[in-house]
Structure I
Amino acid sequence: MTNNWKFDELTYTRPDFDAVRAQLEDWTARVQNASSYEEVKAVLLESDEEMMKFSSNMTLVFVRHTIDTRDEFYEKENEFLDENLPLMMPASLAFSEAVYASPFRADIEREYGKQYFTDIEIQKKSFCEANIPLMQREARLTDEYQKIMAGCAIEFQGETCNLYGIQKHFEDEDREIRKAAFAAYSRFYAENEARLEQIWDELITIRNEMGRNLGFENFIPLGYLNQHRTDYGMEEVAAFREQVRRELVPLCEKLYKAQAERLGIDKVMAYDEKRVFPDGNAKPAGDDDFMVATAQKMYHAISPDTGEFIDFMIDHGLMDLKNKPGKASTGYMTDLPSLKAPFVFSCFNGTIGDMQVLSHELGHAFAGYEAMRFQPISNYYSESTDIAEIHSMTMEQFAYPYAEWFFGADADKYRFQHLQEAITFVPFGVAVDEFQHICYANPGLTPKERTYEWHKLEEKYMPWRTYENDEFMERGGYWYHKLHIFLYPFYYINYTLTTMGAMEFKEKMAKDPKKAWEEYLVLCRIGGSVSYLETLRAANVSVPFEEGAVEKCTRYAKEILLSNL
């Protein structure tokens with residue numbers, strides 16, 4: 001393929017799963033019969049190249065389906081992949097087993113590192129054939145959830161809003177409009193609660209059965225394996241949540257109390273939380289195209305590496321950012337490994353969230369771009385999920401010096417609001433994690449009892465949160481909006497763990513920007529070639545579970561926020 005390709009011109013071809021399975025079986029036999037490491041390595045490189053093409057083909061379906069969930073062709077192709085991918089797992093695992101058992105294992109490890117075999121061990125522990133029909137059912141349910149969210153059409157102030165569109169009204173100067181917008185947002189979930197309850201109940205049942213089929217008590221250990229957590233577990237995560245409750249919840253209460261004073265109200269209600277300044281929050285100084293053009297200018301200013309990266313993204317059409325009907329209500333970075341190309345997806349809505357997309361998701365994309373150019377095999381193109389969000393959240397911090405370019409005179413407002421939200425998010429994030437632990441560990445809870453568990457978690461981690469005459473939200477309905485609970489179990493704690501790393505990088509940038517950037521490049525380029533703790537050590541980042549880590553990592557941000565109240 002020439003270098004002139006564009007994402008929207010790439011051709012999708014439905015995979016021939018029988019042919020893929022036959023190819024996997026051939027590679028398995030060749031590894032088993034190999035008489036030298038050179039023969040094994042040749043198979044590894046050939047299989048890597050072919051499976052990258054296969055993965056890129058699937059990415060086309062995933063992206064195009066989320067761009068327009070109403071497109072019947074890609075909806076059907078997405079369903080086809082959801083049904084057939086689990087059926088390919090036995091052949092894939094057999095190939096991995098052959099590599100794992102190879103007499104040339106020491107040679108493989110010498111060239112590619114021990115993480116290669118750690119990943120195979122995770123694959124072995126997290127899959128069994130009995131789970132194939134469960135994985136298929138799970139995929140159908142999660143896709144239904146996505147379609148319900150994408151189908152949101154709220155009539156508000158003369159316009160039809162999707163879930164991203166309605167949220168811009170949460171920042172309106174008129175408190176009654178904010179209240180009405182939040183009520184409309186709440187009403188959408190309340191009206192869909194019956195089916196959402198059923199989907200969540202079925203997902204808990206299915207996932208817990210998956211866990212039991214692998215010898216676990218429930219889904220939780222499998223959920224951790226699926227997140228590739230090999231050097232920490234539930235106890236460390238619980239200890240981190242407790243640090244957050246102790247260190248950050250009181251700080252957040254101070255921040256919201258000060259916000260109420262700024263706004264001239266007695267108390268910040270849930271519908272007030274996004275209105276940070278009485279004279280209006282920071283707003284982008286231009287339209288969607290202006291934001292992208294300014295981001296290109298910013299990335300050229302940050303470093304030659306980021307300049308090369310953003311040109312690549314724009315030249316190849318690797319971003320779909322504008323909000324439109326039928327588009328999935330989400331934001332993500334994915335990749336086309338055969339083209340060494342990241343892809344970024346989101347829904348701009350004219351708030352500071354657009355800047356967060358241009359720094360957060362492009363932070364993911366930059367890390368992927370670097371790893372795909374510095375790592376020898378696609379196994380290492382993606383880092384573990386608990387590392388990934390450090391890339392994105394740290395890039396948000398690297399964008400701070402350029403806020404004037406995006407927000408003009410509102411730049412300081414942007415920096416304060418963004419930093420406050422980075423901190424106030426963390427208690428919510430750990431609540432999402434604990435909620436999932438409660439639900440999978442207590443499958444006998446009724447749907448309404450689960451929702452009440454969320455209510456109790458809000459009292460524990462978000463004691464400032466108050467809903468006014470909103471029965472649905474008051475009894476705990478807010479959790480329904482967090483798609484990660486449905487789609488990506490046990491992922492969400494990653495955002496909070498990595499906030500610690502990002503805040504630590506923020507302090508490093510203030511003290512020694514050159515060294516901070518060098519350590520950030522190490523973090524990006526190392527990809528998934530080593531474990532979580534080894535990656536932190538390589539990039540000189542603190543371990544967030546260790547006692548005192550939350551206070552240490554957030555102290556600089558805390559000083560900035562409190563000095564600006």
Structure II
Amino acid sequence: MIHLTDITKQHGNRVLFKNASFQILAGSRTGLVGPNGAGKSTIFRLITGEESLDGGEISCGKKTVIGYFSQDVGDMAGRSALDEVVAASEATVALGEQIRAMEAQMCEPLEDDAMCALLERYGDTQQEFEHRGGYDLESRAQAVLTGLGIGPDDYNRPVESFSGGWKMRIALARILTLNPDVLLLDEPTNHLEVESIIWLENWLATDYKGAVVMTSHDRDFMNRLVDRIVEIGGGTITSYSGNYDFYLREREIRREQLIASYNRQQEMLAKEEEFIARFAARASHAAQVQSRVKKLEKIERIELPPEQKVIRFGFAEPPRSGDDVIAIDNLAKSWPLDGGGEKPVFSGISGMVRRGEKIAVVGVNGAGKSTFLKTLAGLTEPTSGSATIGASVFPGYFSQHSMEQLDPKKTVFETVQDALPQQTIGVLRNLCAAFLFQGDDVDKRVDKLSGGEKSRLVLATLLGRPLNLLILDEPTNHLDIQSREVLLDALQKFSGTLLLVSHDRHFLRSLVGRVFEIDHGAMLAYEGDYEYYLEKSGRDHTRI
């Protein structure tokens with residue numbers, strides 16, 4: 001379908017990959033992985049022709065339709081949400097217009113040869129129109145929008161009235177509705193809540209028949225959809241037949257085998273070089289020495305890829321709090337409406353958060369999860385009721401808004417130092433390294449950081465402080481899989497109390513032991529882990 005053969009690409013002096021090859025076959029499901037900057041998004045842009053190769057060839061079938069979703073959604077204006085989605089399928093719409101024009105022609109008297117040619121053209125066009133899903137284009141657009149959380153009430157809303165995150169959903173709906181032969185998806189789960197992620201999983205697994213190539217920071221999403229992993233890194237492209245978990249296991253096995261081969265080769269080379277050095281001056285051994293020199297020249301040297309450093313930071317034990325961390329009594333919150341009156345978010349919530357608990361706060365989009373966390377953190381006053389912080393509790397709060405409060409002119413190190421002024425330079429550097437700021441990265445200014453880097457920086461300052469209650473609203477947003485694993489490891493070792501909202505199911509499954517579900521303004525507590533919650537709430541049927 002799409003063949004990438006001996007491709008080479010470099011940015012400046014940095015070679016992304018050299019003489020690399022892989023294929024995208026019809027109906028295949030491929031996950032692209034690799035460290036930030038390795039070239040994953042570059043692969044997408046090379047396939048779509050947005051960038052050109054430095055060497056090699058990319059070949060694609062003439063009629064192959066490619067749909068590419070990237071994080072850059074571009075400008076959207078002048079249409080409703082539904083019209084914006086349908087407009088992406090302009091080629092399909094044009095086919096429908098051609099069919100109608102040909103049907104009108106058939107009503108006119110034509111020569112036999114002309115009629116035969118018209119019927120043949122009509123048949124081909126109709127077949128292509130059907131292949132592209134032209135007959136149910138609008139109903140498909142509506143179904144996709146609804147699945148991504150934009151319901152019938154919002155179909156006719158102007159696209160410019162949506163926020164950036166919701167425009168991302170509209171852009172994703174455009175590509176899915178297009179029904180292309182190949183879907184290139186660059187982080188499609190960003191800005192989606194669990195319900196929309198599950199809908200997208202099911203749609204890709206059951207409704208969509210084409211090929212998929214994706215990057216994703218959502219480990220569960222990758223595991224459930226892909227049957228092959230293509231790793232980009234170290235100047236090479238390597239394929240693994242299996243999902244993400246298989247890839248992790250297989251990569252470790254291959255690395256161990258490579259190290260063993262490397263060590264054997266080094267032993268052999270040392271012996272040969274010792275022989276050459278020992279007998280180089282002896283005429284009686286000249287032929288043997290020359291033979292071994294030529295042998296060494298022909299040997300292809302095994303090279304070990306650079307090992308990704310993962311530094312574990314020993315977080316200080318937080319001070320012990322009282323047993324009752326937050327007492328919630330008949331808590332309610334409403335927001336005032338512009339035209340008067342109030343919009344209720346939740347009401348009548350009561351419960352107890354106990355020392356050492358790790359609790360997930362879940363609920364559909366708009367249920368009030370973030371408002372609930374803000375109220376517990378004391379950042380917004382409840383309309384009625386109370387959330388009382390217990391004795392010796394020292395809380396810390398994280399949300400996407402926390403990143404906006406960073407000083408853009410300060411460096412990573414200065415930001416961490418300001419948060420932890422009593423710590424030594426060595427401790428601060430180790431903390432930075434634990435959150436993947438190593439070497440010169442600590443000297444980067446905040447205004448030069450990506451969203452994921454800013455998120456890691458705020459989390460580092462939070463987890464480095466002596467807090468015994470963490471309230472985290474979407475801490476995994478913007479973080480890649482490696483960064484999420486770093487955070488997960490830190491939170492698993494955290495001995496204080498934790499409440500968090502996250503759309504990463506692997507993260508929740510690996511961390512929490514209790515679940516608060518906010519639904520229709522009320523809260524239900526599940527006294528078990530995330531799997532227990534899925535089973536008891538009946539939501540596990542949504543998983544593939």
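So the values come out like this:
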{"read-out": "Answer label among I, II for the case where semi-axes √(5λ) of the Cα gyration tensor in Å, calculated from the coordinates, equals 44, 43, 19", "value": "II"}
{"read-out": "Parent structure of the calculated result 45, 18, 16, given that semi-axes √(5λ) of the Cα gyration tensor in Å, for residues 38-197 alone is the read-out and I, II the choices", "value": "I"}
{"read-out": "Which entry (I, II) yields the derived value 0.00 for FRET efficiency 1/(1 + (r/R0)^6) of positions 110 and 230 (r between Cβ atoms, R0 = 25 Å, to 0.05)", "value": "II"}
{"read-out": "Which entry (I, II) yields the derived value 7.3 for mean projected area of the Cα convex hull in nm², for residues 374-477 alone", "value": "II"}
{"read-out": "Label whose coordinates, when semi-axes √(5λ) of the Cα gyration tensor in Å, for residues 126-381 alone is calculated, return 57, 33, 13 (choices I, II)", "value": "II"}
{"read-out": "Which of I, II yields 18 [relative contact order in percent (Cα under 8 Å, 6 or more apart), calculated]", "value": "I"}
{"read-out": "Among I, II, which structure scores highest (criterion: FRET efficiency 1/(1 + (r/R0)^6) of positions 22 and 134 (r between Cβ atoms, R0 = 25 Å, to 0.05))", "value": "I"}
{"read-out": "Structure responsible for 10.5, with mean count of other Cβ atoms within 10 Å over residues 102-109 calculated and labels I, II on offer", "value": "II"}
{"read-out": "Structure (I, II) behind the derived value -12500 of helix-only ellipticity at 222 nm (-39500 (n - 2.57) for each DSSP H run of 4 or more, over all residues; to 500)", "value": "II"}
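Only the coordinates and a few stated rules stand behind these numbers; no lab work does. Keep in mind it's a predicted model, so treat the numbers as computed, not measured. Cβ atoms are built from the backbone, for glycine too; each structure is taken alone.
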